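A.B. asks: The next part holds the structures, each set out as structure tokens.
Computed from the coordinates by the stated procedures, all read-outs in this text should not be read as laboratory data. Because the structure is a prediction, the values reported are computed rather than measured. Cβ atoms are built from the backbone, for glycine too; each structure is taken alone.
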Structure 1
Amino acid sequence: MYQWQLADRERLLRDEVKTAFYDVVLAESRVILADRAITLNRQLLDVAKERLAAGDIPELEMNYVMVELARSEGFKIDAEKSLNQNQARLWMLMGLSLEDHPSIDGTLESVRSSTKNLSELKGLALRQRPDLKALDAEIQRGEADIRLAQAESIPNLTAGLAVTRESTTMEVGGIEGKDTANTIGLKLSMPIPLFDRNQAGVQEARARRRSTESRYLAVTRKVERDVDTAYAGFLNTGKVLSLFKSNIVPQLEENLKLTQEAYRLGEVGILTVIEEQKKFFEVSDGYLKALYDHQAALVKLETAVGSELSGGVQ
């Protein structure tokens with residue numbers, strides 16, 4: 001029972017470590033996104049300087065770009081701060097010292113797929129969850145406690161050995177003689193009443209077993225709800241991610257390039273470019289969050305099932 005309880009704690013710890021790992025990966029991706037924002041704003045600033053020197057734009061437009069560059073640098077500072085915090089939490093969960101700084105090798109886009117359906121996942125959870133196995137072991141212990149209490153209701157037979165020595169004197173014809181008799185006896189004893197002496201202990205053992213069985217049923221229902229919730233969350237995050245991949249992200253890059261080129265040719269104003277870049281980075285950050293949510297949902301599903309899902313779920 002205690003071994004299964006330890007295994008359940010390990011299951012929950014894996015959930016924490018995996019989630020913390022993807023927190024770090026998300027923070028690293030946001031730092032990379034911030035670097036790209038800085039690069040694009042610097043390129044835009046160079047174009048604005050060239051057009052200002054040529055007299056095509058007022059100085060105010062260049063100031064707009066400088067403000068956006070400062071904002072993107074501030075975003076990077078915040079992203080790096082979040083990265084450091086998430087790394088510290090991951091190192092703590094891994095039990096590393098403050099001097100250890102291992103590199104993280106992972107990506108948010110490596111979400112796996114499989115053919116397991118909800119019914120199969122529930123069955124797997126009911127077979128694999130260590131908290132259920134711990135309660136099952138506790139039920140078996142309750143059965144043993146009942147058998148022990150019933151055995152104790154029959155009193156023990158006590159055996160004892162008794163030795164007596166008796167001397168007698170006899171006189172025959174004026175002659176006195178002595179005779180010594182040694183008697184060895186076996187004594188058996190049993191307390192009264194003979195049976196039904198441990199009813200309280202039997203009832204207590206049965207009550208403990210019934211309590212454990214009730215908890216087992218409650219945890220079974222909770223396991224099924226956990227799988228239902230985690231499975232629905234995984235499917236929902238997958239739908240959101242599909243929208244980003246199929247409809248949103250591919251068009252963003254093209255729109256940004258067209259807007260930047262149009263500004264270079266003087267066909268649009270600086271505010272149009274700035275708004276398009278803001279939209280690009282907001283949506284890109286949303287895409288990173290969608291990838292993270294999908295990975296985190298898979299972690300929660302594996303935790304609910306109590307097993308590594310080779311290939312994930314479909």
Structure 2
Amino acid sequence: MKLAPVVLFVYNRPKHTRMVLEALQQCDLSRETELFIYADAPKDASDKELVSKVFAVREIIRERQWTNSVFITEQEKNLGLANSIMQGVSKVLEHHDSVIVLEDDICVTKGFLKYMNDALTTYADDPAVMHVSGYIYPYSRRIKVKEETLFLKINTCWGWATWKRAWKFFNPDTKFHLDLWKTEEERRKFDIEGHACYYLQLEQNNQGIINSWAVKWYSSWLNADGYSLLPKKSLVRNIGNDGTGIHSLRTDKFDMELASSIEVKKLPVQENIAVRKSIDKFYKELYHTIPLPLRIKKAVKSFLTGKEA
């Protein structure tokens with residue numbers, strides 16, 4: 001099996017970056033995996049504290065051979081996370097058929113790489129499967145998922161993967177996506193069952209309030225009638241929900257039970273409606289616990305999107 005490369009995006013969080021790299025190094029298959037690291041430049045070169053953190057991160061990524069081979073790109077100008085991911089993923093897919101994507105706050109479990117590569121191989125030729133996630137949103141424990149994996153028409157960007165064949169559908173044009181979901185029913189489905197805020201994210205992208213790649217990627221593959229494969233237990237832990245990120249909110253609401261490994265078997269591509277409705281209920285309850293100003297300014301910018309660095 002030819003292994004997919006991992007692409008990691010880092011910026012100004014040395015502690016988090018080290019934890020992510022150390023977890024990746026402990027993964028099964030890490031010694032056989034190519035790693036591409038994109039390190040963004042400081043937004044403000046006059047901010048000494050920021051510059052210090054950025055260069056501390058760059059020292060860490062060069063500290064050791066984290067995987068079989070490591071290729072580092074240090075940006076000279078700040079791109080921001082959205083542009084970094086769009087450009088970086090596209091660049092890697094110019095030379096590879098698939099890619100696994102991590103950010104500097106996503107710690108993986110031991111079986112993450114094997115799960116991702118097994119999924120990418122198993123569904124390589126199935127055009128309906130366009131996204132693979134290492135994370136699943138909290139859903140009711142009363143719902144029994146028989147198999148180790150399931151399909152949803154929901155996006156998750158905390159440790160994910162895709163194929164060149166699917167990424168070709170990615171469209172960065174916000175107005176294109178706003179035009180896709182015109183009716184109330186279409187927008188309700190886009191927002192899972194009406195309680196997520198993905199359409200709001202598109203509107204805020206269009207207004208220049210945020211700059212998110214993730215909601216555009218979700219809209220792109222959903223418009224192409226794609227599905228996402230998810231594990232029934234998460235293989236990643238987001239360590240960025242500790243208030244340290246530029247737009248992140250301190251919360252444990254998104255924590256899920258972790259699995260050390262997940263077995264991937266070929267399954268019929270159909271959505272698990274019970275899990276979908278449970279995740280929608282999770283969003284509904286979440287927004288009753290987060291004050292509206294924080295929801296708009298932080299939650300939308302952070303863990304519901306690829307947050308702008």
Structure 3
Amino acid sequence: MPRNINYLRLSITDRCNLRCSYCTAWDKWEKLPAGEILRYEELLRLAGVAAGVGIRKVRVTGGEPLVRRGVMEFIQALHQQQGLTEVCLTTNGVLLNDLAPDLYAAGLRHVNVSLDSLERDRYRELTGSDHLLEVLAGLERAAALGFHPLKINCVVLKGINDDELVNFALLARERPYQVRFIEFMPTVSQEQWIPHFLPMEEVRRRLAAALGDGVPVGRNATAGPARIFRYPGFQGELGFISTVSQHHCPTCNRLRLTAAGRLRPCLFAAPELDLKSPLRQGASDEDLGRVFREAIHRKTAQRDAFVPGRAMVSIGG
């Protein structure tokens with residue numbers, strides 16, 4: 001049965017205000033020249049074309065999307081694109097406390113915050129910056145404003161932050177957050193990945209020992225790969241994403257568009273389709289739609305490789 005490819009991750013910048021150690025080999029990374037990054041009007045046009053071929057959900061990503069000027073107006077305009085039913089944002093949360101009211105006014109309700117430690121010194125070591133208190137304040141403010149769902153994405157790193165699993169889970173008991181645990185992917189190198197990879201089944205085993213078993217929650221049509229569970233006495237939920245050990249390729253419903261205008265059918269597979277060149281050379285919406293359809297056609301149930309092929313900050317996660 002063919003999959004319904006209805007979800008587009010739309011990167012609007014490769015800039016970021018953190019330097020997370022597992023994201024990118026920062027000493028080798030070179031940011032794109034400004035002229036190579038798609039303009040907002042180009043991104044909006046492509047979002048409209050994507051809606052025309054069946055995309056219903058768009059997640060704005062980066063880099064860190066909130067560092068790009070004009071992002072509020074862009075998010076507001078995305079909400080007005082005919083055919084789109086969901087507009088979401090993934091952020092590292094550093095600017096969320098200041099910008100949450102404007103994001104809410106722009107129509108946004110669904111926010112994912114990437115956060116890998118609740119300990120200040122460890123957060124500083126992982127990200128290269130001392131912004132944990134700002135991120136936690138941003139989560140509190142977003143919750144108070146009524147953002148829902150409000151999700152926390154925690155990449156589990158064996159020997160680094162796996163002693164914090166229960167503390168992260170308890171955030172969902174005290175607050176209406178969906179805390180999602182994500183397997184560490186080999187995004188920088190096999191040498192860095194191997195010693196710090198922890199299978200999600202082990203994460204679930206440890207949490208079950210502390211919290212008991214959760215009740216599975218059903219998925220909606222545009223949901224991502226997380227398996228969601230509710231636990232007695234919790235305001236929120238826990239999610240588990242087994243990107244490596246139990247990859248979800250056969251059910252993946254996503255495409256990725258990089259800030260440089262490259263359309264990726266798969267995070268881990270090599271083919272990228274060029275949308276920027278035809279877009280800037282005057283291609284019609286019909287021509288651009290054919291590129292999206294080709295990307296959908298190229299999606300496969302088999303993973304070709306275990307490395308994304310370029311820096312994660314440049315892909316958009």
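A.B. asks: With Kirkwood radius over Cα pairs in Å, for residues 60-203 alone computed per structure, which member of 1, 2, 3 shows the largest figure?
C.D. replies: Details: 1: 26.9; 2: 17.7; 3: 16.1.
Comparing 1, 2, 3, the top value of Kirkwood radius over Cα pairs in Å, for residues 60-203 alone belongs to 1.
A.B. asks: Taking mean count of other Cβ atoms within 10 Å over residues 44-51 for each of 1, 2, 3, which is largest? All intermediate terms of the calculation are to be shown ahead of the outcome.
C.D. replies: Details: 1: 16.5; 2: 11.6; 3: 21.5.
The structure with the largest value is 3.
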